[in-house]
Structure I
Amino acid sequence: MLRSMTGFASKISTIPLEDGSKISMAITIKSLNSRFFETTCKLPAQMGSIEASAIKLMKRELLRGHIYFTIYTNNSNLFKGSVEPSMAVIGGYIDAIKKTQETFAIQGALSLDNLLLLPHAFSIEDKELDADKRAIIEQTIGELVELVIQEQEKEGAALYADIKIRITNARTSMQLIEEASKTLILAQKEKVKVALDQVIADENKLAELQRNAAYMTLEKMDINEEIVRFKSHLVNFEQQLTMAGVEKGKRLDFTLQELAREINTIAAKCSDATIGAAAIDIKVELEKAREQVQNVV
């Protein structure tokens, strides 16, 4: 069966901290149509290693589409380590204060309370996720990928049903073209026979010219070869819909292009009104099918 490129899944993951508290993290994966596999990731900078492994997983399982991958947390303590004094910065402040006191004869001493107010006097180091936290997040990502695939399969079933309708309609219209073509050729042959019978015996040259022109007209009107190829492509297309494997979108799209090429040739070769109308109907159905196929993985 078919699988769509469109899907969405979101989940809240709870991460325990060392102090016993917990942080909630929202993780979402959204997949939209694309010619290739593409990703747009919005993650905290400290999750660079998780981003790489997540993209690898999504490429293996989702195969094609533009994937929007987001991790959001409103508490940055998840990535905060110990607080360290910036000795060089504090030393610079102390030297600057001493110079100021010596120059302007200002009295007073620097206290710890004053020091806490100075910018950049202390630094909080960022830390990477430990193995336990990373495992929780990666497990959640794997679960989300499975949910996205389930959504894609549901939409793929709807795509399959609609495409089948389009193919059935195209086959019906092609049957009409085939019958109209046979009737048209028979009628044209009868016209040629009548015209040739009217040519008098001593006008051999004129009769030969008329005969050649008539048969060239018949040959130009003959669309049987295109009909056979169209029906063959149609059978191939239906087989592709149910064949094993997931990635079918590009193959189906190329087959639809071949079908469109054959029906365009039929419309160009034959100016019959019935055939022309049926050809337009087929073009409409093929275009609708192609719109749906653009969504297939």
Structure II
Amino acid sequence: MNRRTFASFGLSATGAALTRKLWAEGLAAPSSNRHFHVAVISDSHIIDPMFHGHEDTPADTESLFHTATRLTAARDFINSLDPRIEQVFHLGDCFHDYPSSNYDYYFTHRTRVDIAKSIMDGFHAPTHQLLGNHDYGLPDVSREFTHKLLAAKCGLSPYSALDYKGWKFLHLNCFLGDTWDLKSPLYDQGTGSLGETQLQWVEAQLAERKPTVVFIHYPLWIVAPTEIADFGLHSLLRKYRESIRLVVSGHWHKWIDFAHTFGPQHYVMAATRYDENAYMLLEIDRQTATCRFLNADLVDWSTHYSKPYGV
């Protein structure tokens, strides 16, 4: 699609200034006790000088050479917001594939893993990352290799929960089940699955019935509904839908609104790989236990882009 200019909105402000104005206008009355704000980004796909691959289209390949610049721009804008963003969540594919299957290589070279971490470390707020399919490297790099490397380099766990100001933020991993097990007859990298151990952990987290936001890399459309008999992520989301305020995923690199197809409100978000304005800004209301997607009106649904478009 063609990106519109700021003039087409009757505005002469720069992109950052326009978004900041809309952000300020959309906020509730300031209350440090009642409200807090978080940002969500996804699919940055950082590369390094060792990258010599190509993607499905020339445009997709070209996008990879701008990923560090776009993630940095998104980060710097998020850092500039007032009221401040208190937590930042990255929904996976922080970097793009593996340049080597040699573990020691990552400690003798500055790779895309290091570049991605250096950008993420520049956020003023604490950051929390999921693992995406490109953060894994099957079949050349085992899941165990990925977990060991990213724990050592970035302090990441395969999945985790953040309890913050009475809310719970779940970071799920849809690459630990049979569909991502090379030895399983169900192996299919196009389908996500969590595995029984993680599913039991998810239910224990949801059973606390705190207001919850669920993050997962694959959209629910391509996550196995059930994995053990009738036990699976989809059934858990429906069982605990009263306390789940939002489910957000990435992977498709476009903004998609699944509404309540899977129980709780489910959004798929676009990628900073293609658009530095691909971020979700959420205002959490602790009194009403609700959250608002403050920049939803800037999203061009079913595209890579959000207003205002870069020039």
Structure III
Amino acid sequence: MKSPYTGKEMTIKKEWRKMTYRKEEFEVCFHTWYCEESEEFFEDDSFAQLNYNQVLNQYRSKHSIPTPKEIKAIREKYALNKLKMSEVLGFGANVYRHYEDGEMPSQSNARLIQLAANPREFRKLLDISKVIEGALLEKTLKTIKKLIEEQKAERNENFIEDCLFGGSQPNLYNGFTSPDFEKFAEMVLFFSEKLQPWKTKLNKLLFYADFTYFKQYGQSISGEKYYAIDYGPVPDYFNSSFEKLEKRGVIRIDHPPLNNGDFGEKFFALKKFNANIFQEKELNVLNDIISRFIKTSTKEIIRISHQEEAWIKNYPNKEISYLYAFDLK
């Protein structure tokens, strides 16, 4: 970015600052542009949003407040519009819409929204509110009954997935994003389709995608956790996740022989990548990672990852905080 005073390129400055939100203080990695000649600091729109997002994410994590995506998903599974959802919960007419658009709920309203995520509890809220009647009430009750039945049927089927990705509130170790196995699976498919990588390189591509997105926007893409092991950062339970995707027919893992007599693991896509579940800026980061590492060998990407503070500070075998994203080379 060029200085508005001198027209020359500025440098990025990062420092840890405390910011206040709703009378609470949070420490953030504050980003600004610095003009060396004028000695002035500038916060453009992208940095302002990144700095603010860090505060919001910490507040949500501290108080277990659902994200706009989660809030929208709760309403959509009952097939209700925003007005009706607000009425059932006893909010003002436009409140739920504002929450879906990014406004932070109060802690009391957040608890009520989380309660509504359970179809059994939502049925009670529906009975108490009495704001839905006639054909819409009948339709909503059928939807709730179906959701309850699906919960029972899927409990055992999704046990492994829940162990891998479930049960974690957004925090520093999942990039303030609720774990999303579907997105993680599509990321694996994306890199398998584009590069047919070896497993070790694939793990690094996933790490760089999630951490680069966090560096730019203050959140991860997949909500995956990463650990620092011998060959660099890797997703938590990566072998189990890859095996699950292979059993589902999403990817194929071949085992070609290596020069040392061992066998490697090379990934191939069996399905078409679904870009529709990603935001444009998420896709941009995925493509940037491809551009950066398309010609990088597995050995080289290991070497590069070993230069990252995320690996240096957490090896061996520690969970990596996403705050190390701000130190990426």
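Please treat every number below as a calculation from the coordinates, not as lab data. Just so you know, these numbers come straight off a predicted model, no measurement behind them. Cβ atoms are built from the backbone, for glycine too; each structure is taken alone.
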Give the label, chosen from I, II, III, of the structure having the highest value of percent of Cα pairs over 18 Å apart, for residues 169-224 alone. I
Of the structures labelled I, II, III, one was used to calculate Cα Rg over 2.2 N^0.38 Å, giving 1.13. Name it. III
Which one of I, II, III has helix-only ellipticity at 222 nm (-39500 (n - 2.57) for each DSSP H run of 4 or more, over all residues; to 500), as calculated from the coordinates, equal to -7000? II
Working back from 14 (relative contact order in percent (Cα under 8 Å, 6 or more apart), computed), options I, II, III, answer is structure III
Give the label, chosen from I, II, III, of the structure having the highest value of distance in nm of label points 7 Å out along Cα→Cβ at positions 65 and 113. I
